[in-house]
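None of the figures in this text is laboratory data; all of them are computed from the coordinates on show. Values in this document were obtained by computation on a predicted structure and should not be read as measured data. Cβ atoms are built from the backbone, for glycine too; each structure is taken alone.
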Structure P
Amino acid sequence: MKKNNFYENISKLNMAPLWEVLSNLVTPEPNTRTKSHIWYWKDTKNHVLDSGSIISAEQAERRVLILENPNMRGESRITDTLYAGLQLILPGEIAPSHRHTQSALRFVMHGDGAYTAVDGEKTIMRPGDFIITPSWTWHDHGNQSKEPMIWLDGLDIPMVNHFSSSFAEKLGESAQELKRLEGDSLARYGSGLLPVDHRLFENRASPVFSYPYERTKEALDKMKRADEWDKCHGLRLKYVNPSNGGHAIPTMATFMQLLPKSFSGSPYRSTDGTIYSVVEGSGETSIDDKVFHWSKGDIFVVPPWAKLKHTTKEESVLFSFSDRPVQELLGLFREKSYT
């Protein structure tokens, strides 16, 4: 039988020859559409603020400018598996309460005093704070301060949609009823203590909704006195679920790292595409030999298995997140340090 006739016959039965596509399915190294890119704060900030004159937070439900990867325009992806955007809440506004199966993180970049309410607890947002919204928890945002608030949103939307497991629901009210005092979750779970009746693995997400930057920076400053710097990452800490030691969000790893002045890191690569936000300082990151200069407020993305190298002009702090927990759980995560 001729090859073309054979292919036509099996095609009618919705079949196809593996040998024609095997090399594209099982690749020697990761094959990603994610492209390295940087969004400069000097360019993005004013556009985010201008969006406040285009639509209200209530009308938009979430007034966000999506950070689209250049290779995936129109797909609402910053990497193959993750979404990112910059959200704005103006003074006096409320972004109405809803919930969804996608997990979310907020990293505060501008302003001081807005809030996020998660499952009955309000958390005041300050620059550098890392705040989580676990899957299927009611959440709304509001701004009772006198200045606009901007934060980085990170969600596992592409990952959840890949599994066709997205659900969402609106509360029908602007703000949910508050059931606990502000700071309750941090006091209850984030002080080296746990309620005596806490069930260790009842919820894979952290019971702490807010990780204040003040505490994080204090930990980094104390650790740097030991002068034990990783050759690739400087001092890099992982945000954890204090009740079980796992990642704070089960689908997204989150990190904060301190790089000393004049740091010249060793190259490093890993299979988790990673989004970085510059909290303090200035420097540059080489991604597969392409150099991106950054300073406070800039956001850049490193594709999976791309070789990165950090260099600083001054002491710098970087926040980052990736899909590492899912890869670790499935036994897929790999990393390599060139030290």
Structure Q
Amino acid sequence: MGKNGRVPVGIVGASGYGGVQLVRLLMDHPELELVYLGGESSAGKPFADLYPHLAHAVNLPIEAVDPEIIAQRCEAVFLSLPNGLACQITPKLIEKGIKVLDLSADYRFTNLATYTTWYGTERSDQKIAASAVYGLPELYRDRIAEAQLVGCPGCYPTASLLALSPLLKQGLIVPETAIIDAKSGTSGGGRQAKMNMLLAEADNSLAAYGVARHRHTPEIEQICSDLAGHELTVQFTPHLIPMVRGILATVYATLRDPGLVRDDMVTIYNAFYRNAPWVKICESGVYPQTKWASGSNLCYIGIEVDPRTRRVIVMSAIDNLIKGQAGQAIQCLNIMMGWDETLGLPKLGFYP
């Protein structure tokens, strides 16, 4: 235990946008104490050198990544690393009994062949990967509660799957007709320098990318297949939109029962998410906006039915850095520790 009986935790990869969100949220968490920050390129620097606006609140250095040190100081650790790096240190952390929450794609896949195909990294930790639980609490809360290793979902899959899950789980749609059109703010691309993220490139422009080949596609398909009970492919197209944070995913699918109307769907969604405190279903005729979720761990879902085309349209809005990343990871740790899953997480967004 840390100071005042709080649970000591660490972050590896605290220099990125996901890492700094974790720092901010952990500093406000009543049961967690941030005791370790790890990194490679920034090792030896005070965290305040990377984020001066937090200098008054965070007095920790960035240290070299050492599983032995992490195990000595921490009961749980968040890995906010590029894909392919978490799997290099996770086996050692698991062996030492540390709870691990991986924010990369390394432990999101039950089949590592799928991971290798899409991410190009050969793996030899199949046994450990098989023990990982997919960290979407609204679907796998009970499994997360018993887990030592959680593979936290990507931001696009979080928004997309929360929109799709009731439709697939309840058999309401023709599964193969599902189409996901999603738009993300530029922070989803991380803090590295990238030409398409430059203000001069992204401002006043809207563009699709990763069309028919985005790495989040197999992650979405894996969970959709689990929900549908059979192998399923979906069409997923992401877009970059000139704002800093937020994702809006719009899902289209053909209804099996053309007699279902909007109010029916709202009732079904409210029932499906009745025990999900972070999912808010909008009233009939109300469609969510990304600004509503900004800075919070909430997902807002709006629903429409088009009787002319027999399609249901579901819109899902989240903050990609909170519910789509750092906040959801803390939500998972809350569940792993047996606490209320809302503990220490922002319930209200920044508006306007």
Structure R
Amino acid sequence: MHRKTWPAIAGFLLSALALTGCAADPDPTTVTVVTHGSFAIPDDLVTSFERDTGLTIEFVVAGESSSLVNELILTQDHPLGDVVYGIDLASAAQAVEAGLFTDYSSDQPAADDAAEYAISGSDGLTAVDYSDVCINVDHHWFDERGIPEPVTLSDLASPTYRGLLSVTNPATSATGLSFLLATVAAFGEGWGDYWAGLRANDVRVVASWSDAYYTDFSGPSSGGSYPLVLSYASSPPFEVGEDGVAPTGALLDTCFRQVEYAGVLEDGANPEAAGKVIDWMLSDGFQAALPDSMYVYPVSSRVEVPEAWARYAPLSDRPWTLDPATIARDRDDLLRQWTEIVLG
């Protein structure tokens, strides 16, 4: 995936200056966007924003989404930038409770769509995109062996699928955390027993999404040996072959609805410019670029997703979800229990 970021040394120097409070006086024509390492958007959209606003965007990568909030909290007294993109649903309440953001309400038409995913009691975060984290299946692998594909979360613990599933560690992976939360939503207090069943069924646990999808998965992008892998409902369109058919699919009964937010950082040097960045992220051009650039659905109902998405990346009708405040309250305990159950 192509990523527009500062060179590593520039990002390091900015972080060091922010932490020590020795940064140079802010430039009112520069807006600094703090984001995770998976951020990617076409260069022409950045150029257009800079031309239309007279601002220059500088991007700072502050860790993956699973650690982004922790880094922002550590640098809260000397913010790393003006605006942040990539706060996910699993971390949103924690970020709000830490007082990281100042309130901002965009006047873009898509703001009405974004409001559907607003964090209760706060105007500090604006939803930009969403996706369903789901188990992906290699249709060809199952067809070749005459084995029925699993459908539900419960099916994955069946002996029929022993040793066939690769997932990511929720302590190191945002997708892994989303899947853990899906099982908590689905099984309630019985979620630990469910994971004990997956462990007994030889579930494989790896550190990152790329490890699971590009190394373990038996789909055409990888060539691994696991026909069931944790990924996204939006992954299959990128596996479409020359025949126009996607050889993989998402198990829509296993999905957790993930949302990504942007927010104006409290005490950032250029809050007015930060608001313009959020407006830009809700604009039709930015929203339309999200599927092909970052494999996520735009929150805006004004833009259409690519044709292949409409066919091969349907969203779940009933995704699993949890209240952000509940996630913030229980997250550390869930991770501790999960580690004891699955990794011993």
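Can you say which of P, Q, R returns 5.4 when distance in nm of label points 7 Å out along Cα→Cβ at positions 124 and 204 is computed? Comparing all candidates, it corresponds to Q. Structures P, Q, R were compared on distance in nm of label points 7 Å out along Cα→Cβ at positions 108 and 188, and the highest value belongs to R. Calculating percent of Cα pairs over 22 Å apart, for residues 156-235 alone for structures P, Q, R picks out P as the one with the greatest value.
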